[in-house]
Structure I
Amino acid sequence: MGGTIYPQLIGINASSGQDFTSGWGFEPVLKSFYDSYDNSDKRKNGGILNFDYYKATVRPSATYTPRYQNTGYFNLKYIGRTGYTSNYTGQFKELNFRNNLRVFRFAETLLIASELALKVPGEEVNAQVYLDRVRERAFGNNTNSIAATVENILEENHKEFALEGHRYWDLIRTGNAEAVLGYKGYTPNKKYFPIPQSEIDKSFGTLTPNKY
């Protein structure tokens, strides 16, 4: 009723810290992804919780009980925080966190514009300007510019919108999903959603079930 269950799903199991509520420990973050960030990138520890780093620098008394596939890294953007279930409505406060869910951010406008500018003759310079604006905020200066190429923009999407639900769709629309996610069992048919039977019925035969 008016809240979100997601922080409970990804929360730190049996967390004893004063900052985060205990959760179910799903969707741990890969250490390799955390390590892919430059150390001077604010998004590294701004969006991912490295529990060992947190314990060493913020809360020495913090502990937790590892769950299945634990990595020690958690989604800091959406993790359950103490006090975020205040004024909840519904039966269980654990299912009614009032975390903000990111739907669209200015950085997304910039990166979409950067990718689009590469496709328009004469606009390449603007592609670089838009990409640089995102990285300047992330690094706090203008010394971390990288060339505005499609590959670099997609990787910037990966880091900027980490754990916000963008990466999967970027991989699909660029045709890279099978190469990147194949080891997890991804196959091309997984990009299609089934058409609800109720909609097929309403169409009087115009719509047919997705063949995949």
Structure II
Amino acid sequence: MEEKPVILLGAGGHAKVLLDILLEQNVEILGIAEKEGADCSSDLYGVPVIGNDSDVLGYSPDAIALVNGIGSIASTALRQRIYEKFKRQGYHFRQVIHPRAIVSRRAEFCEGVQVMAGAVVNVGTHVGENSIVNTNASIDHDCIISAHVHIAPGVTLSGGVTVGVGSHIGTGATIVQNVYIGKEVVVGAGAVVLKDIGAKEMVFGVPAKGRNRCN
């Protein structure tokens, strides 16, 4: 377990969930950094808002760890940009894993991974940096979740699924075994994916069908 005190980036809904986990685990939290231009005079659950992203740079990268509180609804791009911005400055991101998530000791989690309550991550699965496995999501054996991915609440991934960098798998979606999903894909809520999906596609429905995303 990383012992450095943390700063939470963001104060929206996803950040609240992370803050709740950190407080329950008695992690030392120095404060919350809000987006540029936001009101920085308040607190959240007794944790002070210490400023915005630029104020974080006043802390040595060796003295703190960061937690990425930026969520995503369809695109993970903002979350990725924030992560990469601070990585370039030498900062590191703490993993946050809810104590009531079920995770195999033979699964691999990279820097900054977040696993929420009720999630299941089975043996042989790799979860890439800065990715979210959200509430009650189920990831079966030998899946590859790339960096900056959001597996939304209630998603089911069968064994051997690959999800490309920056993809968003919407709430309640189901992906059958051995399917490959390319980078920056959006899978709509409740979709059932039965075949491979190319990069930058949006798919919806049962079975899932879609179109190329606009860049």
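Comparing percent of Cα pairs over 24 Å apart across structures I, II, which is largest?
Details: I: 57; II: 40.
Result for percent of Cα pairs over 24 Å apart over I, II: largest is I.
For which of the structures I, II does the calculation of helix-only ellipticity at 222 nm (-39500 (n - 2.57) for each DSSP H run of 4 or more, over all residues; to 500) return -3500? Don't skip to the answer; put the middle values down first.
Working: I: -10500; II: -3500.
Checking each candidate, the match is II.
When distance in nm of label points 7 Å out along Cα→Cβ at positions 74 and 130 is computed for each of I, II, which one produces 2.1?
Among I, II, the structure yielding 2.1 for distance in nm of label points 7 Å out along Cα→Cβ at positions 74 and 130 is II.
Between I, II, which one scores greatest on relative contact order in percent (Cα under 8 Å, 6 or more apart)?
Ranking I, II on relative contact order in percent (Cα under 8 Å, 6 or more apart), first place is I.
Who wins on mean count of other Cβ atoms within 10 Å over residues 26-33 among I, II, i.e. which is largest?
Numbers: I: 14.5; II: 18.6.
Checked I, II; max of mean count of other Cβ atoms within 10 Å over residues 26-33 sits with II.
Please compute FRET efficiency 1/(1 + (r/R0)^6) of positions 10 and 122 (r between Cβ atoms, R0 = 25 Å, to 0.05) for structures I, II and give me the label with the greatest value.
Largest one: structure II.
If P(r) over Cα pairs in 5 Å bins from 0, in percent, for residues 34-113 alone is calculated from each of I, II, which structure is the one that comes out at 3, 11, 19, 23, 21, 14, 6, 2, 0? Spell out each step's value before the answer.
Details: I: 3, 11, 14, 20, 19, 16, 10, 5, 1, 0; II: 3, 11, 19, 23, 21, 14, 6, 2, 0.
This value belongs to structure II.
Taking Rg/Rh (Cα atoms, Kirkwood Rh), for residues 98-145 alone from the coordinates of each of I, II, which one would give 1.09?
I
Computed from the coordinates by the stated procedures, all read-outs in this text should not be read as laboratory data. Just so it is clear, the structure is predicted and the values come from calculations on it, not from any experiment. Cβ atoms are built from the backbone, for glycine too; each structure is taken alone.
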